Structure I
Amino acid sequence: MAHTRGHWVPGDTAVPGRAAVVAGLETHSRSLAVVSTPEGPAAATSGQVVLGDGDVPPGALPLLAYVPALPPDALGDPGFRATYGVRVAHVAGAMANGISSQTLVIEMARAGMMGFFGAAGLSTDRIRTAIDRISAEVGALPWGSNLIHSPAEPWQEQETVDLYLDRGVTVVSASAYMALTPMVVQYRATGMRRRSDGTAVPRNRLLAKVSRPEVAERFLRPPPDEMLRGLVAAGKLTEEEARLAATLPMADDLTAEADSGGHTDNRPLPVLLPLLIALRDRLGAPVRVGAAGGIGCPEAAAAALSMGAAYVLTGTINQACVESGTSEMARALLAEAGMADVAMAPASDMFEAGVELQVLRRGTLFAQRAAALYRLYRDYPSLEAIPAAEAKRIEETVLRASFDTIWQRCEAFFTARDPVQLQRAQTDPKHRMALVFRWYLGKSSRWAIAGEASRRTDAQIWCGPAIGAFNDWTRDSFLARPEERRVAVVGANLMAGAALQLRLGALQQQGVDVGPLRWRPRRLHPVALPPPNRETHAAV
C-alpha cells in the first residue's frame, strides 16, 4: 500500500477499483487523484487535493497519489509547437525517393503535426511538382521538405536550395551532413531580418538530423565567417543577411538520429540524446533537441520525451502507412517484420566507401545479394577478373542480365546525369565495376517503391528495428492491417499512448501499482489548428 501524501476533499464520488484508476489515467485531459477508501484505492477526477500534513476536514480521504492532466498536445517543448504552429510535437521524417510522400505530408499538416517531404533522390522537377501541390493544399499549415547533403552531386543540392528559396519553403530537414556546405548556409541565412531590439529573426527554419556530436556542434554554432563572406561575394547573400546569420546557430532544432532505417550509425538513443542535449547546454545554444530512431511504440516515445526530447520523429513506421510513397507489397512485408528482421547492406550512393544502410531482411534477399556484390568489388580489380562461375551466378540470379547489358544501361543513365562518371570508368575498370553493381542497388529501392512483383526478392526496403515494436504494439488491433494504417491516426495514437505511459510512471513513482497497462490503438481523428501566425511563431 502506498503512503498517503495528503488528503482529498470530495467534489464527486471516488470510484474504487483498478478499472476506474485506468480510466482516469487514460483521460489525459483531467487530473487524477487516487485515494484510500474502505473498498481499496479509488479514482477521483474532481474535488480538492491538499498535499502534506494539516487539518483534515470531515469527509476527506487519504491521498495516495496525484497525477496532473497531461494531454498529448502538452508533450514535448512548447517552443517547438509554437515555432512551427503544430498542435502535437510529433514529426514524420523525410524518407527519400518520395516515400515520405506529398499525401503523407498533407495528412500530417491537417492533423496538426509536422511532416517532411522525402525529396532526396528525386529530380528537381519532381520536387517542384510535389512542393507546389503540398503548398496549394495545406496553405499556412505546418510542413517541410528535405535537403540532403550531396557530395557527389553538389549541383543537385544547389538546385534544391534555389527551388526552396524560389517557392518559399521555409522549413527544411537537413540530413546526411558531415560538414556545412555553402548551399545549406545560403538557405539558412537568406531572408534573415532584425527585430526592433536588433536581434536576428530567421525566415527559414532548419531541423538538422545528426548522429554524431562533432556534426551536431556545427549546427549548434553560427556558420563560419569565411563561408558567409564567400556567399556574399557570390551574390547569394546580402551583407545584412550574413551579419545576422553570424549571430544565430545554423539550426533551430537538432534531431538526434539513433538506430534507424536507411543510413544510420546504429547509435542507441539513451546514449545519443542526453549527449547532444548536454553539448547544446555547454555551448549555450538556443536550439531544441528532438529524438528519432527506434521510436515505434508509445513506450519508446515516452522514454524519449522523459529524457528531454523536444519532439519525437518517426520514419520506418510512417513507411508502413497507406499514405507513404511506397508499394502495397512493401507495406505488407513491413507488417510481418519483427525487431530482428533487419540487416545492414551496402548503400548505393557510397558503395565504394563501404558505407552501409539498414534494410528489411525478412521476405527479401536484397541484403545478402548486395553484400555479395560488395565482396566482389572489394576482392577483384575489374568485372573481367571475377571467376567465370561467380560472374555467371551474379548475372543470372542477381542482375538478371549480363555485365555488358547493365553497363549499357549505366552509360545511358550517366550520359544524361553525370558524364564524369563515364570518363572515370574508361580509365578505371574498378570504377566501371562499381557502377554496374550500383545499378542493382539503385534499382532495388525503386522496385520496392513500385511494387515490382517479379523483383520482390530483390526489394530494398529501408527499415529500422522500430518496426518490430510497432507491429507488436498494434498486434490484434485494427492497426495490424496494412490498409488501416493511416499516418495521422498512428501519430495520434503514438502520442496518446506516450502521455498515458508518462502518467502511469508518475503514478507508480508514488507507490500505486495498477499492473500491466498499455495504450490500445483506437480510431483517433486529430484536428489541425487554424493556420498559424508566422510572425508570432518566428518571434518565439
Structure II
Amino acid sequence: MSFCQTFQDTVAKHPTRIALRNSEGTVVITYAEYAKRVHQIAAGFHELGVRRGDTVALMLTNRPEFHLVDTALLHLGAVPFSVYNTSSVEQIAYLFENAGNSVVMCEEQFLGTIAEAAGKVRGKIEHILKVEELADLEQSDGDDFDFEASWRAVEPDDLMTIIYTSGTTGPPKGVELTHANVAFSIESALKVPEISRAAEGTRALSYLPDAHLANRWLAHYVPVAMGMTVTTLADTKQLAPTIAALKPTMLLGVPMVWYKFKAGLEAAVAAEEGPKAKLINWALDVGSQQADALIAGRSMPPLLKAQHAIADKLVLSKLRERVGLDQMLLAVSGAAPVSPDALKFFISLGLPMAEGWGMSESCLVGTLTPLEHPRPGTVGKPLPGVEVRIADDGELLVKSAGVMRGYRNSPAQTAEAIDPDGWLHTGDVATIDQDGYVVIVDRKKELIINAAGKNMSPTNIESAIQVECGLIGSVIAIGDLRPYVTALVCLDPEASAGIDDAAALAQVEAAVERANAGLSRVEQIKKFKIVPNTWEAGGDELTPTMKLKRKPIAEKYSDLIDELYGTDDRRK
C-alpha cells in the first residue's frame, strides 16, 4: 500500500478530528481540511510541472505547512526531501546536485541561502517558492489534473523520500526510502502493543528537524496512519513549556532532552524542605525499588505494591504532571545511547519509557525496549519482521523489508552497506544477550583505542558525565592512542546562564568525579577543560542531529587537547 492510500483511508475514518495545529494554536486543521488542501497544493505543483518521480526540496521549520506540502507532493508520486535549516550554502548545493531537484519550497528567512546555493548547482533550479505564499499555489484551477488518478498510480516500490545522513565522516549520503519501506516500518511498529497504544493516544509533537527521519516518521508518517493530532513547534527553546501545556501521549527525545527533564525535576526536589522533602524522597525511594523489581523481572511484594500506589498518588504522578508527562503512553529515547541511570530514573517516576535503536537506512525500525521488561543499558529486542545478528568483527547486521533501496547515485556505497544476502551493515559494534536484548557498544569507526591497546566506547564515557550535570550541553571523550582519557566540555547556554565560571567548574568537576565512580579505571576522565564557546547543531562541532563531529573537533581544539596531555602524550 502507498502512503497516499493510507492518508486517504485515515481522512475517511476521522474527517473531523484535528490533524495539524501549531503550538500557538493559531492554526488548526482537521483531516478533512488537510485532504482538501493536499488536493489543492498537489494541483499547484502539477501546474508547475512536478510529476511522478521528481524530487522537491523543502527547507522549513516545524510548521503545519510542512505536512501539507509533503503529503501533497506524495500524492503526485513526487519525492519530497528536507534540508536541515542550519545547512550552509555549499552543503545545500551538494544536496541539490545529488537529489537532482528543480523545485524548492522554503521559508522567506532561508530565501537568500537557497538562491545562493541554487546558483552553484549545475542543474537548473527552476522554481524557488516561499511557503508564506502557499495560498497562491493553491489557487490553481486544476482543470487538466486528475488528482485521484495521480495518487492511485503511486505504487509501493516508488521512491517516497530521501533522508540525507548528517555527514559525521564525510559528505551526506542520500538514503532512498520507498513507500513499501515506510509501510513496513509502520506496520512493524504498530504490532508492538506499547507503540500501538501510544499511537491511539492521538497527541504527538513535531519539534525535531523533518530532515531527520525520526521526526518525519514519528511526527508525520505514523500520525497519518493512526489519525493522530500533530502539534508543531518551531522554536525548540519553548519545548519544556509546550510539553507542559500539550501533555503529549507519545514523544521521542534525544538523550539531552531527557537529561534536561531529569535535571529540572531533581532541582525542584532538592529545593523542598521539611516534611514535604521527606515525603518526596520516600516516594522516590519506593519508585526506585519498583523500578529495580521491574528491571530484574521480579514481581513486587504486596507491601511494596501498596506503598507504590500511595507514592504514585501523592508524589510521583505530581512530578510527571509538573513537566507535562502525566498522560504519556510511550516515551522513547533514541538517536544516541541514553545513560542507564537516567532511564531508571524515569522508570522510577512511573513514566512508560523505552530506549530504541534504528537507522535511516533501516527506515528507523530496529529494536525497542519492552516496557514490561526494561533492561537499561540495552536498546531492547528486534521489532516484528526485523532480523539481527552479529558479524565476526562485532558489527551489528540488520535485515528487514524496511532496509533502504540504496544510497542515491552511489552504487559503490550501497554495495558496501548492503551485502548480497540483504543484510544491512550498520556500522555499530554490538552484542546480543541470551534473552535477545541488543547492546550497542559504539560506532565501529569511533571506538577509542588507547596507547595500551585498550578498546573503549567514547559514547559510554560521555553519557556517564552528561547525565550527572544539567549544566553540560555536550562532552567529547579524547583518548585514541593516548595514555589516558580526557574530555572537552561545552556548557549548555541556557542552563549555565547567570552562573559564574568558578561555580560552573565546581559543578562539572563534581559530575566528572561521580561519573568516574561508575566507569572502569581505564575509562575514567583524568583531566578535562570547559571550552569557551557554545557548540550548536549544524556548527563546526555538532551535526544538525546533535552528533559529535569528532575529527573536526579534534582539529579545531588541538591546542586545548595538547594542553590536557602535555608531556604525558606518548604519541610525541
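What follows draws every value from the coordinates through simple rules; no lab data is involved. Since the structure is predicted, the reported quantities are computational estimates derived from the model, not experimental observations. Cβ atoms are built from the backbone, for glycine too; each structure is taken alone.
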Which of I, II yields 1.6 for distance in nm of label points 7 Å out along Cα→Cβ at positions 358 and 382, as computed? II
To test your reading of the models, identify which of I, II gives 26.1, 94 for Rg and Dmax of the Cα atoms in Å when calculated. I
FRET efficiency 1/(1 + (r/R0)^6) of positions 150 and 334 (r between Cβ atoms, R0 = 25 Å, to 0.05) computed as 0.35: which structure among I, II? I
Starting from the value 16: which structure in I, II was relative contact order in percent (Cα under 8 Å, 6 or more apart) calculated from? I
Kindly point out which one of I, II the value 24.8 was derived from, the read-out being mean count of other Cβ atoms within 10 Å over residues 102-109. I
